[in-house]
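Structures incoming, each one as structure tokens.
Since every read-out is calculated from the coordinates, none of them should be taken as a lab result. This one's a predicted model, so the numbers in the text were calculated from it and none came from an experiment. Cβ atoms are built from the backbone, for glycine too; each structure is taken alone.
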Structure I
Amino acid sequence: MWFVFALLSAVFAALTSILAKIGIEGVNSNLATAIRTVVVVIMAWGMVFLTNTQNGITQINKRSWIFLILSGLATGASWLCYYRALQLGEASKVVPIDKLSVVITLVLAFLFLHEAFTIKSLIGCILIGAGTLIMVL
């Protein structure tokens, strides 16, 4: 089931890029990010209440709170940079560079989460990096 959700995530991320590129025309990128964020917040809390999981908030430990907050800050910084890049550049060039996050994630997962970094991972990282270069040049 994780694969289906990951695939849907990719489809929605692609739609996000195209819809954002159209939507930010003539709009300050920071304002556009704030509007998008409000929509995401409403949607996320809507799902929490729809699935009746709001009571779980009291069971979150301090360590999880810290890392969820840090993750939120990283997401915010990513979105602000992404929208500014989309406003200034072509979506067909911004998006592939943004997807270098796959390579960066694999390296960070190896370093900090001690996940396996196999020859297959290395080849994939090289191919993603090379593909990104080819697309943006």
Structure II
Amino acid sequence: MMKDDYSDIIGLPHHESSVHPRMPLAQRAAQFAPFAALSGYDEAIVERARLTDQKEDDESLAGSLDRTVQMLRSQLSQRPSVKVSYFRPDGRKSGGKYVSVSGRLKDIDDIRREFILEQSSGEEILRVPVADISGIEII
């Protein structure tokens, strides 16, 4: 018959192996540490929680932007410094965010409908789609 109260072994000394050294407590604790059973799951959760803005179409803004673009087109040879605010679509999910960039206006590409800006002493070229522009400021 088996005893349920372990009274037959409760007083015996703990077994110490003569072959294997005792494992340090830090290593014993590491055995029970959580692990990532699903690789990429944490990144997917962070990506899902990341917020994006939705593009706002403002028809009343279109007229003033057109006038500013025409004025900049006439000053293109002077390469004016501008600050352009525009909507940058997100590459991973719907939506995006509004950003502002500054630089010298190098060209207005009518075929691709883009502003071409030079940033940081002409080394960096940035193309901004005209359809995504929400504001232009001449600086």
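The value -0.77, -0.88 for log10 I(q)/I(0) by the Debye sum over Cα atoms at q = 0.18, 0.23 Å⁻¹, for residues 46-101 alone was derived from one model only; which of I, II is it?
Working: I: -0.77, -0.88; II: -0.77, -0.97.
This value belongs to structure I.
Comparing mean count of other Cβ atoms within 10 Å over residues 22-29 across I, II, which structure shows the greatest value?
Between I, II, the highest calculated value is found for I.
With mean count of other Cβ atoms within 10 Å over residues 94-101 derived from the coordinates and found to be 16.9, which of I, II does the value describe?
I
So helix-only ellipticity at 222 nm (-39500 (n - 2.57) for each DSSP H run of 4 or more, over all residues; to 500), computed for just one structure, reads -7000; which one of I, II is that?
It traces back to II.
Compute relative contact order in percent (Cα under 8 Å, 6 or more apart) for each of I, II and report the one that scores greatest.
I
Comparing distance in nm of label points 7 Å out along Cα→Cβ at positions 54 and 126 across structures I, II, which is largest?
Between I, II, the highest calculated value is found for I.
Ranked on Kirkwood radius over Cα pairs in Å, which label among I, II comes first with the largest value?
Structure II gives the largest value of Kirkwood radius over Cα pairs in Å among I, II.
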